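Quick heads-up: structures coming right below.
Taken together, the values in this text are just the output of simple stated rules run on the coordinates, not laboratory data. Model, not experiment: these values are computed from the prediction. Cβ atoms are built from the backbone, for glycine too; each structure is taken alone.
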Structure 1
């Protein structure tokens with residue numbers, strides 16, 4: 001088994017960076033409805049879609065980039081546990097329609113973002129190769 005210390009180190013560092021970014025966005029963008037969490041998850045998923053293309057097609061030799069940015073930064077930045085908690089909180093306040101819309105819209109936005117960013121980045125990389 002090879003030494004995992006470099007991977008653990010970059011994931012840890014990336015996780016701290018991502019969590020601090022998420023905390024900063026959540027602190028600056030406070031509202032009754034969890035717009036910040038919804039946006040963070042959509043943006044983070046879009047970034048992951050682009051990252052997957054870049055680390056496999058553009059920078060495949062950068063072995064620590066994917067764990068640092070993907071697992072670390074984006075893993076620390078996105079927050080689907082907060083998404084679930086926020087959804088329950090909205091429902092517990094008796095706001096059924098906003099709660100259900102939030103719980104449905106967030107994963108839809110996140111999946112749309114990851115697929116759109118993946119497709120867009122793939123096209124950019126293909127043009128670059130030509």
Structure 2
């Protein structure tokens with residue numbers, strides 16, 4: 001298993017090392033594993049999780065919702081060691097948060113599709129007014 005320094009992990013995940021440290025300090029990420037000398041290190045699994053968090057943030061999920069989503073740690077790891085009844089509250093919470101977020105993203109997509117159609121229509125109007133004097137990109 002390859003281990004990554006904070007700068008390597010941040011680069012792999014597409015975030016800054018500052019953001020990674022902030023997420024740790026804010027409790028969005030668990031405390032990092034450390035090498036001798038107290039240096040942080042990250043695994044491929046940590047980087048995959050960071051990428052997921054980045055995608056949630058990029059699509060408009062609030063840090064408060066992200067923090068609530070991750071508060072119980074990795075559910076997939078817990079499914080191997082805990083009975084289903086014990087992880088159900090966490091699963092239900094995550095389903096609720098992701099469903100709400102998905103609805104919001106679908107609404108944003110509808111709004112964006114409408115804006116794209118209006119923009120294309122406006123461009124066509126302008127091109128027709130130019131009467132062929134301007135080449136379409």
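Assign the value 3.1, calculated as distance in nm of label points 7 Å out along Cα→Cβ at positions 48 and 64, to the correct structure from 1, 2.
Details: 1: 2.3; 2: 3.1.
It traces back to 2.
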Suppose distance in nm of label points 7 Å out along Cα→Cβ at positions 24 and 104 works out to 3.5; of 1, 2, which structure was it derived from? 1
Calculated from one of 1, 2, FRET efficiency 1/(1 + (r/R0)^6) of positions 16 and 72 (r between Cβ atoms, R0 = 30 Å, to 0.05) reads 1.00, and the structure in question is 1
Between 1, 2, which one scores greatest on mean count of other Cβ atoms within 10 Å over residues 32-39? 1
Which one of 1, 2 has relative contact order in percent (Cα under 8 Å, 6 or more apart), as calculated from the coordinates, equal to 19? 2
Across 1, 2, mean count of other Cβ atoms within 10 Å over residues 40-47 reaches its greatest value in structure 1
From the coordinates of one of 1, 2, P(r) over Cα pairs in 5 Å bins from 0, in percent came out at 2, 8, 14, 15, 14, 11, 9, 6, 5, 5, 4, 3, 2, 1, 0; that one is structure 2
